[in-house]
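Got some structures for you, see below.
Derivation of every value follows stated rules applied to the coordinates shown; laboratory data play no part. What you are looking at is a predicted structure, and each value in this text was computed from that prediction instead of being measured. Cβ atoms are built from the backbone, for glycine too; each structure is taken alone.
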Structure P
Amino acid sequence: MEIRIGIANTGRELNFDTNESAADVKSSVATALDSGAAHIEFADAKGNSYLVPTAALAYVELGSEESRRVGFVA
């Protein structure tokens, strides 16, 4: 699933693919925001970790969970 994260006061957004479900990502973001955590940690499909400060979190966009098809569609 593709995740797109907007960070306040930056011109770019953070894009990556993850193996986590949309429900898991929503839950971890909601828990971090509700508990007042300093940052949220995300992991991509390649094993890289990303720490995003909760104070600078502008938005989290979750893409579809289905895989993309490769090739021609008739």
Structure Q
Amino acid sequence: MTPYNSKSGKTSGVIAYMLGPDFITVQFETFKQYKYSYRTAGKQMVDKMKELALASQGLSTFIAQNEPGFEQL
């Protein structure tokens, strides 16, 4: 997992993420991990989450506002 450090300096609900070819796994501050895949959340949502994760900006907010489908790990 790659640590997620928000560029805004604000506390984020996300603490780490892992990228795969068709998914992103996100670990929240509760230490629960959720896998968002092309199958569960759709390609457009997953690609946007990957972009936000790599930019270290807005990932937690995006997930909260859009509620993409996921698998809890």
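Using the calculated result 30 for relative contact order in percent (Cα under 8 Å, 6 or more apart), pick out the matching structure from P, Q.
Details: P: 40; Q: 30.
The structure behind it is Q.
A value of -6000 for helix-only ellipticity at 222 nm (-39500 (n - 2.57) for each DSSP H run of 4 or more, over all residues; to 500), calculated from one of P, Q, originates in structure P. Highest-scoring entry among P, Q, by Rg/Rh (Cα atoms, Kirkwood Rh), is P. Please state which of the structures P, Q yields 10.1 when mean count of other Cβ atoms within 10 Å over residues 7-14 is computed from it. Considering all the candidates, the number was obtained from P.
From P, Q, which structure was distance in nm of label points 7 Å out along Cα→Cβ at positions 39 and 55 = 1.4 calculated on? Structure of origin is P.
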